[in-house]
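Got some structures for you, see below.
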Structure P
Amino acid sequence: MSPVTSNGQPPRVGFFGPFGTFTEQAVRSQADLGAGELEAFRTVPDVLDAVADGTVDVGVVPIENSIEGTVNFTQDALSFDYSLLIQREIVMSIEHCLLGLPGTKTADITSVLSIPVATAQCHRYLRENLPQAEVRAANSTADAAKTVAANGDRSCAAIAPFNAAALYGLDVLATNIEDHRGNQTRFVMVGRDHVPAPTGNDRTGIVVYQRADEPGSLISILQEFAARRINITNLLSRPTKDGGLGDYCFVMYLDGHIADELVADALRSLHSKHAGVKFLGSYPAAGEQAHSFRQSADSRWQEADGWIERLRSQIR
């Protein structure tokens, strides 16, 4: 489903830049987003700020990697700092390359630039091939390539996407340098106030705050989903930022849509029993169809709800 815009024009799309990042690739993999007005931002909070204040209609940011797990600065921003809704997810295969100035040899390299999430995914390659090189943080993979191109120093290389080489006039010194093949990153498209209609293959994100840190707190949350046969695809424990050590909340992603009876019932129950539930969005899931028992479970719930209503109708 295309992003909703007030004037019917192609959407203004903000993304984690600069141009040449994997996030840009994720945007361009979506026909409706790629046809929009693209604007690159320096950091993830910059993208989210632009969505929140209406500078752009939607924003695309990375949120999870198959090697390194959750991109915490994105997840925490959505959980604690913004009232935005996830409206779509995009999963991309990620191939990291080592880029340098034309004529650079691997033996010349004394420093490597990239975003920490990317260097962590290439730890083995760096340890085995550039053990003496200093690893330095950049704002993004493409920003690392842009910096290497600008400084004119052959002792400096970047870990960045293949297409960033042509964009910034660099040589590809090595390809597929990530530690594990099949490396994928999940990106999310966020907007201000729109929940896409259910597709039958959807995901819902929530943040659950506990009333107290006590034994059985987590199991009481999980039981709400187990009792309704709702599959939890990701569960994170994150510090709430406002409390001291040990003050945690739970970020959860689950199969289904807020329009589904069982998902709505589970969230209703959580909201009544716990200190707070923040809704992060319901949106189309990338990849294969969600578990088939979701539809049959919803059907059974509706049948059971009808049974209860028939029994209640006999009350005099």
Structure Q
Amino acid sequence: MVGLFGRLKKGLAKTKASLINNLQGLVRGRKLDDEFYEELEDILIQADMGIDTVMEMVEEIKEEARVKKIGESEEIFPIVQEKIEEILLEQGGGLNWAEEGPTIIMVVGVNGVGKTTSIAKLAYQFKKEGKKVLLAAADTFRAAAIDQLELWAQHAGVQIIKHQEGADPAAVTYDAVKAAVSRDVDVLMVDTAGRFHNRKNLMEEVGKIKRVIDRELPNAPHEILLVLDATTGQNAVSQARSFNEMLDLTGIVLAKLDGTAKGGIVVSISKELNIPVKYIGLGEGMEDLQKFDSREFVEALFEEASRGEDDEG
């Protein structure tokens, strides 16, 4: 039986093979000159950590190397690890739960990122924790979206509120909030539309859903989670900026992290957007959506590389 940390290591295998191997190759017996630092920048940018984040990080590494009078390139490796961990630790972890009544989680994201499956996996996990869960099928415009969510609800063993395809998403949300209160539900998760003919239309629709929730249950939603596809790289950061401007996101669910060698996108999101990554998707199974733990993430990424250095020393 593979534990959570084992799943994390397996899910980060592609990123590890790319990023860590490139870093190890770079720091082997090199002079700490401008060319070295340029190559370090290239490796970190290739891992999708974002140009601005990387430039700032490398300047800090240079300064630390100067202050500590570091002459060996191998000594840069643990500093890179520390800088990545520092960025990720700046963003807090768990979900915000309601002090009383249902916790309402609004889930947003463009089509194809894994939004509906992420909702299902979260519902499954909440149910396993003993929580009473209700889903709201407020993505009423996409063909079969309601059916898809209903199938997942059955699979996870949770309840669902739905209307007909093409119904007003705000009306579905209204009914779901009322049901969550009357049924004494612990968690209501609201699925929202992921595509309209233009971005303005989409943002207006999700904004309306947020207002309905807040009107019916003051200080809700307690979480507005954006699901992003890790394989889309910096495009995911652009999506996050757009949604955040409209909704003030509380967290990110980064799906399909196991499908990319550019897991550095976690660092880019945390640093550039100041939005915490709360969950990461590491596979297709219901158990493969994990709470994001920054220390474990860095440990899983650097573990054998760090041990290798210790063994050599």
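Here are the numbers:
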item	result
Among P, Q, structure where Rg/Rh (Cα atoms, Kirkwood Rh), for residues 130-257 alone as derived comes to 1.12	P
helix-only ellipticity at 222 nm (-39500 (n - 2.57) for each DSSP H run of 4 or more, over all residues; to 500) derived as -16000 - corresponding label from P, Q	Q
Among P, Q, which structure scores highest (criterion: relative contact order in percent (Cα under 8 Å, 6 or more apart))	Q
When FRET efficiency 1/(1 + (r/R0)^6) of positions 58 and 226 (r between Cβ atoms, R0 = 35 Å, to 0.05) is computed for each of P, Q, the largest belongs to	Q
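Each reported figure results from applying straightforward, stated rules to the coordinates on display, with no laboratory input. Because the structure is a prediction, the values reported are computed rather than measured. Cβ atoms are built from the backbone, for glycine too; each structure is taken alone.
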